[in-house]
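Following are the structures in question.
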Structure 1
Amino acid sequence: MNDAFVKLHPFSGIIYFAAVIGFSMLFMNPVCILISLSCAILNAALINGKKALAFTARFIFPMITAVVIINPVFNHRGATIITYLPWNNPLTLESVIYGAAAAAMVASVMLWFSVFNTVMTSDKIICLFGRIIPSLSLVISMSLRFVPRFISQFKQLRASRVNRNKASLKTLVRELSVMISWALESAVESADSMKSRGYGLKGRTSYNIFKFRKTDGTALIFTLCISVALIVLIILGTAKYSYFPMFKFDFSTITSVIFYILYAGVMLLPAIISGWEGLKWKRLRSAI
C-alpha cells in the first residue's frame, strides 16, 4: 500500500479518525450524513480499492434500502402523510427520510471503520499505547489482526477439504471446532511470544519506525482547527435541522454553507493528502 494517507503518523491518524467517526455518529444533519457517506465511499475506494466498492454494493446499499422500507412500518411520526398502510397506520414522508438518514449514518460509520482498520495497523496501535497501556494495546492490535487472519485461515481450511460440494452440518461443526482451536492456539502463542520478549515490563524500550513529518503535523493541525470550528458553529446554532414533525434543514445562511464546506474539508482529508502527494511525485519525476 503506497497511499500517502496510510503512511500518516499514528498520532495524527488516531486524532483524525476520532474526529470523523465521532462527527459521523453525532451529526444527524441530513447534509452532514450525505457528505460523510460520500466521502467515506471515496476514501474507502482510494485506500481499500475495489474491495471497498464491492463491500458497498453487496452490503451497504442493500442495508440502507432495507432500513428505508422497514422503518416507516414501525415509525409513524411526521406531518406529511403519503398513504395509509393496509393496517390503517400512516406512511409518512418524514419517517422514510429519517430511516434513510439513520441507515446512511450507520453505513458511513462502517466504511470509516474499514478505512481505520487499513490505516491504523497493529504496529501503529502498539506505538501509540504500548507504553501507556501495554496490555490493552496488545489486545486491540490482536483484535484488529484477528478478523482478516481468521477469514484467511477459514478459506484455507475450506480449500483443503476433499469434497467441497457436500457441506453437511457435521462438517461445518468440525470446521468450526478446528477454527476455534486454531484461534485459541494462536492467541496463546502470541501471548507467550510477547511475554518472552519482555513486553510490558518496566524500563523496556522499543524501536519506533514512525517519524513525525511535516505532512503529519499539517494533517493534525488541520483536523484540530476544523473540528474546533465545527463544534463552535454547532454550539452557536448553525446548520439546524429537524425530521419531525416536518423535515427541514438550514442551507440558506452563509454560516451554514461555511459549516458544510468545513465538514466536507475534514472528511476529504485522506483524498486531499493522497492527491497532493501524487501531484508532488509527478512533478518530481517530470523534473528528472
Structure 2
Amino acid sequence: MPPITAVRSAGVPLRSVALILVSMFCFAVVDALAKSVALAYPANEVTFFRMLFGLVPAVAVCLRGKPLIERFRQLDVRGQTLRALTLLGASGLFFAGLPYVPLSEAVAIVYSETLLVIVLAPLLLKETLKPRDALAAAVGFIGVLFVVRPDGSHSNWLGPVLLISSAFFGALSIIQIKRIRATDDSGTTVLYFTVIGTIVTGASLYFAWRTPSIEALAVMALLGGFATAGQLLMTMAFRQADAGALAPYNYTSIVWAALFGYIVWGETIGSMSLFGIALIVGSSIAVAVRGKQTEGPLV
C-alpha cells in the first residue's frame, strides 16, 4: 500500500485534506473557546492571551531550520507589519462580535472576507474584476444579509457590524499576503504576527482589563495553542495542494461551530440563516476554485 501522501482523491492529496480538516476543527475550537470567555472579558484581553500563549508553539516551529536571527534579518518588515496589524484587527473585532451572534452565524459572516477580496483587489492590487467573480460576490453579500437580518435595535446591529468589520480587515490581510516577499516562509510569518499581536494587545490592556480567573486563563491558553496549531496545519496543507482545491473543506468549520453552539449554548440555526450561510459558502467556493487566493478565520 502506498503512503498516504501519495494517495489522491479527485486530484487532491489525502494528506492535505486531512490536514485542512484538522485545521478547521482547531479553528472551530478556538471560536468556541473565544466565545466562552468573550462573554466575560474584554476583546482586547482575549486577543492578548490568544497571542501570548500562541508564542510558544510559534517559536518552537521556527527553531527548526534557519536560526531566528537570520529569519528576521531577511524579513519583509514593512509588509509583514501591515499584514500582522490587519489580521490582528480581524481577530480582535471577531472576538468582540462573538457575544452578540450565534457561533455558526458569526463564523459564516467572517468567511465573507473572501468575497471582500474580490471588491478590494481591483482598488488595491489593480486586478481586473471579472463579471463572474462580481456576480459571486453579489450573491455572497446577499447571503450575509440573510444571516444578519437586523431588526433595527442597537444590540442587534452591534454584533454583525463588528463581524463584518472583522471580515473587512481579514480581506485586507489576504491582499497583503500577495504583497509580501515570497522569501518569507510561513513559520516566520506566523511568529512575526504573534509577536506583533502580543505587543499591540499588551499595550491595550491599560485601557481595558479584567483580572482573569484560573479557569479563564486556562481556556485562553488552550485558545492560543489551538489557534497556532490551526494556522500551521493549514499552511502545511496549502504547501501540498492548491488552495482552490482545498476551499470546500475550509467551510467544515461552520459545521463544527454549529455543533459547538448547539451543545454549549443551545443555539439553533433558522432556515433564513441557513440559506444565507449556503449562499456565502457557495459563492466563496465558486471564487476559490477559479484560482483566487483564500485564507481561513485566523483568530
Structure 3
Amino acid sequence: MTDHTATVTIRDVTPRDGLQAGNPVSSIARAELAITLADAGLAHVEAASFVSARAVPSMAGADEVFGLLPDCGTAWWALVPNARGAEAALAAGARCITVTVSASAAYSEKNVRRSTAEAIAGLADIAAIAQPAGATLDVVVSCAFGSPFDDVSSPAPVIDVVDAALRAMPGARITLADTTGTATPRRIASVVGELVGEARADLGLHLHDTRGTALANALWALENGIRRFDTATGGLGGSPFAPGAGGNLATEDLVLVLDDLGVSTGIDLDAVLRVASMLPSLVGHSVPGRTAAAGPLPLFHS
C-alpha cells in the first residue's frame, strides 16, 4: 500500500530534456520557464545542459540561462557531458550537476560520442572538479530498462554501470533512466532488485511515456519505496539521439495522482497546469500530457 506520509521529490526537466529535441528557444524564455516552474513549487528544476551547441543547438546559451536564475531556494540542476561541461556549469553558478552514462554502448556513442567505459572514466574527472566546489552529483544511467539498439537485455549491464559509476564518483546518487520508454514494472523490479547499498539509498527514476507505461512505472516505484522522480511539464521531451524516444512522464500527471493519494510533493497542480497551457506557444505544437488536456480531477470522497 502507498505510504500516505511519504514525501516525493520531483525534478522537473522541462527546460532541458523538454526542449532539447525541438527548435531552439531563447535563453531568456528558458530561464523564465524554469523560474515559473519554481514558483509552482518545483524545488528541483533541471534548467540547462552545458553541451556543445553544435551537437544540441537548442541547449546553446546555458551560461546565460543560469545567469538569469535567482537564488530562491530552488535546486537548479545542470546536465554536463564531461569535465569541460562541469567547469562551465560551475563557472555559471550551478551547484547541482547531472551526468549521464549509458548501459547501452551504442547509445553512448551516439549521445556523448564516447564508449560507456570512456564515459565512466570521465566521471572521476567531473568529480574532481565538482566535489571540491560542494556540488551535488547525480549519475543518470541511460537505457536502464532496455535499448533501442537491442544491447541491454538484462539487468547485468545496468548493474555493472551503476557499480562502476559509484567507484568513479563516490557519493553521487543514482537515477535510472527509461530513455525510450521501454520500462515496465517487471523490468524496473528486476533492475532495482539487484541494487544494494549506496546505489539503492536515494534512487531516482527518469521515466518516458513512449508506450504509455510511465505513470504505471511511477506508481510501482512509489509502492516499492522510490521517492524521487524526473518529469517534464506537458510531457515534453525525448532524446534526439535515441530512435523512437517519446516525451517524459508529465509533471502534472504524476502530481495529480500523488495529490489524490494524499502523497506530499509541495507542488501546486493548478500552477503547473498554467505552465503547461503556455508551452504550445513556446514550442510551436501541442503537448502530450493528458492532464494538461483534461484538467484537474473533480471532487470524489472515499
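Laboratory data are not the source of any read-out in this text; all were calculated from the coordinates shown. Because the structure is a prediction, the values reported are computed rather than measured. Cβ atoms are built from the backbone, for glycine too; each structure is taken alone.
List of remarks:
- Of the structures 1, 2, 3, the one that 0.05 was derived from, the read-out being FRET efficiency 1/(1 + (r/R0)^6) of positions 96 and 280 (r between Cβ atoms, R0 = 30 Å, to 0.05): 1
- Structure (1, 2, 3) behind the derived value 12.1 of mean count of other Cβ atoms within 10 Å over residues 184-191: 1
- If Rg/Rh (Cα atoms, Kirkwood Rh), for residues 24-103 alone is computed and equals 1.09, the structure in 1, 2, 3: 1
- Which of 1, 2, 3 yields 20 [relative contact order in percent (Cα under 8 Å, 6 or more apart), calculated]: 3
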